[in-house]
Structure P
C-alpha cells in the first residue's frame, strides 16, 4: 500500500510542521474543524462543475487533515476525545466529498450509474472505518486491507484531476467492500488464534 511505503516519511515531515503550527496557539481540535471546512469547500468546488480544481484541493485538504494529529503530538496534547473527534469529523469530511461528487454527476449523462457508485463507495468507505473501530474496541488491530483512506483519497483526486471520476468510483465501489471484508476476516483469524491460545493455556494450567 502507498501509505505503508511513504507513511513514515510523511508522518515525520508532518510532525516538523506540527511543531511550527503548535507555536501559533491553534488547538488540534480547532485544526480538525478547519479540516472539515476545507473538505466542504472541496465538495462545493466539485459540485459546481470544477473536478480538476476539486482534485487539487482534495489533496491539499487531505494533507491538512493530518495536521491536527501532528500538532497534538508536537504539543503533547494527545487526548482520547481528540482522537475520537478527529476520527468522527474525518468520516464527515469523506462523506461530504462524496456528496459534492454526487451533485456533479447528477448533471452528467452518467447520473444514474454515477449515483449508485457514489452510494456503494460511500457505504464501503464507512464500513472500512467502522470495522477498524469495532475491532479496536474488541482489542484487535485491524488496519489491514487494500484501500485505506490515503489510497482512497489519492485515487479519487487523480480521477478528478483527469476529469474522469467514474472509473475511480468503480474501483472504490468494489475495493472498499473488499477491504472491509479483509478486516472482518483478519479479526476472525485473530480471535480464533486468541481462543486457541486461551484454550491451550487453560489446558496447561490443569496439568
Structure Q
C-alpha cells in the first residue's frame, strides 16, 4: 500500500516549502549538566585510585615503619576523594539535563513547516489513493483480471473525454477504450457509479458518467 501510494500519489513528496520562523523552544542537552557529570566522573576515578593505593601500599615494598608512616597520608587521600565525590554529586543534582535552546542562545530560531497545509495535502493524497483502490476493486468485478486490473485502471484515469454542464446535471463522456473487454468493464463501472451519483463540493448537480459511442 505505502509503496503504491508513494509511487502514484506522492504521499512522501514535499509539495509545500513554506516555513514559519520562530524561537527554538526545543529541549537540548544542558552543557552545565555535561560539565557537572564530568566532575563527578573525575571524582569517582580519583576515589578509585586512592582506594587502590591502600592495598598497594600494604602489599608493596618497604619496611613496616615506612608503611606506617605513609598510611595517614593514604587515608587522608581517600577521605578527601570521598568528600570531593559527595560534593560533586550534590552539585550535579539540581542541574537539569535538558534546557530550552533559547536559554542557551536567546537568538535561537527554528523553522516549522505549515502543518495545516501539509496535512491537507496528505489527506487529499490519501483520499485519491483510497478512491483509486475502490475503483480498481469494483472495476475488476467486471474485468476479472486479477493480475493487471490495477495497472489498467490507472491507465484509464488518463482517458480522454469531455464534460457537459447543464443547469441540472454534469455529464462526463469518456473516450471508449480500444480493448472491447476493457470498454465493457468500464461501461458497467459507469453504470454502477451512476446508480448512486456523486456531486462536486458546493455543487448540487449529480455527476453522470458514460462512454462515447463506438
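Derivation of every value follows stated rules applied to the coordinates shown; laboratory data play no part. Just so it is clear, the model here is predicted, and its values are computed rather than measured. Cβ atoms are built from the backbone, for glycine too; each structure is taken alone.
Which one of P, Q has FRET efficiency 1/(1 + (r/R0)^6) of positions 48 and 120 (r between Cβ atoms, R0 = 25 Å, to 0.05), as calculated from the coordinates, equal to 0.55? Traced to structure P.
A value of 0.00 for FRET efficiency 1/(1 + (r/R0)^6) of positions 88 and 176 (r between Cβ atoms, R0 = 30 Å, to 0.05), calculated from one of P, Q, originates in structure Q.
Where does the value 18, 48, 24, 8, 1 come from, among P, Q, when P(r) over Cα pairs in 10 Å bins from 0, in percent, for residues 96-183 alone is the thing being computed? Structure P accounts for this read-out. Tell me which of P, Q gives -29000 when you compute helix-only ellipticity at 222 nm (-39500 (n - 2.57) for each DSSP H run of 4 or more, over all residues; to 500). Only structure P yields this read-out. When Cα Rg over 2.2 N^0.38 Å is worked out for each of P, Q, structure Q gives the greatest result.
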